[in-house]
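> The next part holds the structures, each set out as structure tokens.
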Structure I
Amino acid sequence: MGIEPAPSRSLDSHVIHYTRLPNLPTARTPMIISEFRACCQVGQKSENCTTFANVRELIGVACCGSHVYNTSSQLCCDSNVHNRDRGGVMAHSCCGTQPLRLDQTCCRGVIHNIIAGDCCGEEVYFKRDDTMMCCDDQLSIKSTPNDECCGSSIFDGGDRQQCCGQKVFELSEFNSCCVSSNSTARPYNSSTHVCCDGPLETASTSSRACCYLRKADGKFVETQYDKTRQCCKYPFDKIYQMGKNKTC
């Protein structure tokens, strides 16, 4: 009659358990020798197990997905087991599914062989390097000392360019930026346009004009209207339609 295995004992009730398995005595091994087994769940009904001869070998043992591993000498990276020793340099953490050494930098799952680098998206650089700029995870080379970010691009800080609506424009073409009530930013040239809830042409031939309407809280808001069909008049609470004689 066989010897029943000892009941399982939990190391981590969620991922791993171990079982002591006594062996039957034989002519060569008259004494009972125990084996220890660590198991990790695979699916709902099966397990992946590793057998150990000594209970001390279970120190640091854990589950990496469905794999049994040793946390002292190995790393678990997204259910993948890797040795910490990477050719004489120890890996201390993970970069996605791969081990990351102390002399490397991880940027969004991409490993760079640079020590203590700074990340810009998936790229690596050094913030102390004043020739590079990171703008919205896009790495760019500065062309002037005054360069600033404009969305994911850079511009010269206002010397010959402007940033409007997260886009770069040449000041020779557009020298101003108009932000409308819906927060949309559009560039314009102040010699031909004004800002009135969006760029508004100032030419006398233009059919559109700007009206300042009073809100309930007493503040005024800029509103464009068609001066050939509409009126901007007291009490300036709304844009009025012209009368039959096209008078206000």
Structure II
Amino acid sequence: MTNLFNWVEIPVTDMARAIAFYERLLDLSLEPVFMGRTVYAVFPSMEFGVHGALVKEEGRAPSSAGPLVYLDANGKMDILERRLPAVGGQVVLGRTVLSEDVGEIIHFVDTEGNRIGLHAPIRRRNSGPVTDEIMRTLLGARKPGFAFAFKRGPRFDDPGLANLQWEHARNMFTLMRDEHVTHLSALPDGQSIIGFGLIEARNRQEAEALLELDPGVAAGRLTYEVMSATSFDGERTRPKL
């Protein structure tokens, strides 16, 4: 489970007005989508994570007293704080630091009457080498997983198998879609290793079984190696440093 919450809807009474507000506040583009009598405007988002939309639907009313939705303000809190009054937002809780670990928040009421939050981690201004305590915390919290590397196989230069490069890429994206592969990098100039990634598997045998099914591997165009790996995501790790 990547996220406990999967989808968020912010009810509106005037879709055009709401779109204009959130476009100006967040510096993005929203388009209304009609599904029967319901109108949505879906927020752009990364592939992984919580998604959401503005929604206008009979029986749905904006509220400042219901569940509180927080928008991601990481790296943008200063800008959003300045924009809010200019675009028609009413700040009802000024910038508040909850704690160094939890971060800081702002609450505002949008043009529709919804109470919405902004949240951002606190950007520590540490300098010098990362401390031993932080390193022990980070290293102790990570469980080893598996990485893989693709190498040129004995039939890599066989022109009759060139089309398998496309099918190999298709297979990798399929594994990523199905949450088996969590990272993938191609190395077009690689002489030995031509690609690597991270794979979710319970053990090495399970990881190898998934890679054995790759069209390039099955035809001998590619070979692979599976290795134990401890990985760190920059976006999630950087605030702790």
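Just so it is clear, none of the values below were taken in a lab; they were calculated from the coordinates. On a predicted model such as this, the values are computed, not experimentally measured, just so you know. Cβ atoms are built from the backbone, for glycine too; each structure is taken alone.
> Given 0.60 as the derived value for FRET efficiency 1/(1 + (r/R0)^6) of positions 99 and 227 (r between Cβ atoms, R0 = 41 Å, to 0.05), which of the supplied structures I, II does it correspond to?
Of the structures listed, the value fits II.
> Which structure, out of I, II, was relative contact order in percent (Cα under 8 Å, 6 or more apart) calculated from, if the result is 5?
I
> Now, a different point. For which of I, II does helix-only ellipticity at 222 nm (-39500 (n - 2.57) for each DSSP H run of 4 or more, over all residues; to 500), calculated from the coordinates, equal -7500?
Working through the options, I get structure II.
> Right, next: Assuming 4.0 is distance in nm of label points 7 Å out along Cα→Cβ at positions 83 and 187 as calculated from a single structure, say which of I, II it is.
Of the structures listed, the value fits II.
> From which structure (I, II) was Cα Rg over 2.2 N^0.38 Å, for residues 75-130 alone calculated, if the value obtained is 1.32? Please report the intermediate quantities before stating the final value.
Numbers: I: 1.17; II: 1.32.
Answer by label: II.
> Which of the displayed structures (I, II) returns the greatest value of distance in nm of label points 7 Å out along Cα→Cβ at positions 179 and 195 on calculation?
Sorting by distance in nm of label points 7 Å out along Cα→Cβ at positions 179 and 195 in descending order puts II first.
> Right, next: A value of 23.5, 67 was computed for Rg and Dmax of the Cα atoms in Å; which of I, II is the source structure?
On the way: I: 35.8, 122; II: 23.5, 67.
Label of the source structure: II.
> Still on this structure, I have one more. Distance in nm of label points 7 Å out along Cα→Cβ at positions 67 and 91 was computed and gave 0.9; which structure, I, II, did it come from?
For distance in nm of label points 7 Å out along Cα→Cβ at positions 67 and 91, the value 0.9 is produced by structure I.
> Also, I was wondering about something else. Have a look at I, II and say which one yields 4.5 for distance in nm of label points 7 Å out along Cα→Cβ at positions 115 and 139, as calculated.
Only one of I, II returns 4.5 for distance in nm of label points 7 Å out along Cα→Cβ at positions 115 and 139, namely II.
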